[in-house]
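None of the figures in this text is laboratory data; all of them are computed from the coordinates on show. Source: prediction; values computed, not measured. Cβ atoms are built from the backbone, for glycine too; each structure is taken alone.
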Structure 1
Amino acid sequence: MISKFIFFVYMLLFFLITVSFSEARYKRKTSRAFSYKSALLIEAETGKVLKSFNPHKRIIPASIVKMMTSYIALQEIQNKALNLDEYVFISSKASKIGGQQVYLAEGEKFKVIDLLKAIMISSANDAAFALAEHISGSSEGFIDLMNLTAKSLGMKNTRFINVNGLPPNRGAPPNLMSAVDAGILARELLKIPMTTKLSSIKNEGFRKNQFILTNTNRLIGRFPGLDGLKTGFYRKAGFSIVATAKKLNLRLIAIVFGAKSSKTRFKETSKLLSWGFNRYMWLDLKEKLKDKIKAVKIIDGVEKTVGINIIGKNRILIRRENANKISINNKISDVLTAPITKGQIVGKVTVKIKKREVAMLSLTTKKSVQKTSFLRRILNF
């Protein structure tokens, strides 16, 4: 009887300890998960999702909105509808915009490039408003353009109500954006070379160096290879960031929305990027194949061999742990009979990781080869 009682007490203690440990572990996990509202890590070229948390959740983006303002302006510059040295005259409305600003005064004039720097480096609300007015004639017209552009890019969970991300007027709806949509916009911005040239500037003089623009992205110069893109904050929105970094030939985009503090925002972004760079790499397929694919012999042709092109993906994104688990199987004709046309498919290459096919490439002839004359074939025989 005593032994049964001791056994019962032992099992009860074991159960209580196990439950307590599980609860503690759950609390640690949830506290980490809810230190921000949404997060996403993607590879920039393909958009492949590497890690995510609530990626489709609509979040108040705050000044992340200025990514769209910048994108439209940069597109206008690329299309030669806007010039970097063009002057923008500051309106009364632009001069009265609050929050983060460069204190533009009514009647002043600034070049487009100066306002772009103020937006992309120090997140100036008044500069965003002034540039929007200049491009569309009014902030309302520019907001319509922002929403149309978002729709055309496939940003399904985005709504813009102003040009700079400031809190809405009482009773009005806020700007909204998902991490997935921020990733779409970031990838488009990165197609424009000027984007990272501006977003990577740590400090820059403004108004003939009377005012110093300081980058709101504290990871610039601290995280290796990081060169953009945008931060955002106001109390209800929390602390957000869309960051991008490049190491060797791999570029990643990390998005953290609605973090509880600025420190958390930058810390979690650094963790996401470090995790991605430590686990993923590009595998150059054509480099691996260049010594395996040889010229093919030709029967009855005016030439004895023909070179082979490798058609398909140049490279694939893989986990670093799988770098030594790649199998490449190429099937190609040993001999071809003339005539041969340029681009003729003569084989294929299958690339697998752990028996899972990850790529298929075609092998084609580099040029046409005519058939020799009957007399030449007799002589050769």
Structure 2
Amino acid sequence: MKILIVSDCPTHPTDAGNRWWIMAQVKMLKQLGNEIHFLYVNEMPIKQDASPYVEALEKTRLYWGNYFHLFSIGKCFKIKKLIVKYLRKFFCKNHWGIDDQYPNGLDEKVNELDKKYHFDVCIINYYYLSKLFKRISIPKKAIATHDAFAYKNLKIGHPILCITAETEAKAMQRCPHIFALQEQEAAYFQILSPNSKVYNLFGNFEYHSQPIIGNHKLLFLSGNNEFNQNGIKWFLTEVFPFIRNSFPDAELFVGGGICKVLPSLGDIKGVKAFGYVDNLENFYKLADVAINPVYQGTGLKIKTFEAISYDKVTIVHPHSMDGIYDKDKAPLFASERPEKWVEYLQGLWNEPSKLVSIKNKNKEYLAKMNSFILSEYQRFLNS
């Protein structure tokens, strides 16, 4: 099949969760023998430094080559969107309208590409592009939701793309096929749009076998959003001091954009910042244990799955288990109580045989999850 993915989020560099999920879809759909095209809906900022956006555009174009297509949003639409955002802040409790962010002319661009390539499938990203499905004739249409945005400002204390449940229902009802990141979200979208087919696509992770290191080190790799910042602050304040009391040689190795926030937390003994990590395998080889202390936010828990995929014993805040595949059988330890983290590490580091048992569970868990995800994609393509 020929598949067109439409997104205002670039795919490269793949350093954010939404970019990662798009590429996870691409990987699985290519594995099933499909030809994938990418239409990037590009919006350069008016006031911000444009250099990161230019870099993302060029890296995305380079990756896709001849399968890359570009739709650039005009300045007038950007100004209009800023005005709408300002008005909705004061009169609509930050709730966006269903088509407030839909760029004029996008459907003409998609129809033009369809005449040339004759696509079988169109996958859009995010609810605000759902209007496209009313204006194109590509046979199979699906939305990659990325999140459930209804009243998101109430759920996480931040008005990111938030809409009412009524608006989200209207958007979902435009979409014959819906991709959800979590089981709870899949059930929610099915209620909003009973006639749509809903698929639970966590994102596939390749298993990387790694040797046992046998040290008292911990790993945390993440981007620099506010939820990750709050998570690392909680861990360093509430948990890490107790770990250091029991294991004075314990260290936390931190990688990714989150390193930018560390200087603001003061000089904390035992914490080492690695900055941007371009080789995940080498970073995860530094220790046996990875953590995900994030206790806020929504969407796919990529850091949790990634640690499992790199064969780590993974300790998380209970929030970081929300929505993951087969939660009760996941090879994770979860607690919000600092003393429980210490007790678990004591048992683990004092009895290395437990490491072997958990690593075996990592491999089995990922194999089962990836098989399920593959079956979901096959169900979508065959429907």
**Request:** Give the label, chosen from 1, 2, of the structure having the highest value of percent of Cα pairs over 40 Å apart.
**Result:** 1
**Prompt:** For distance in nm of label points 7 Å out along Cα→Cβ at positions 48 and 352, which of the structures 1, 2 scores highest?
**Reply:** 2
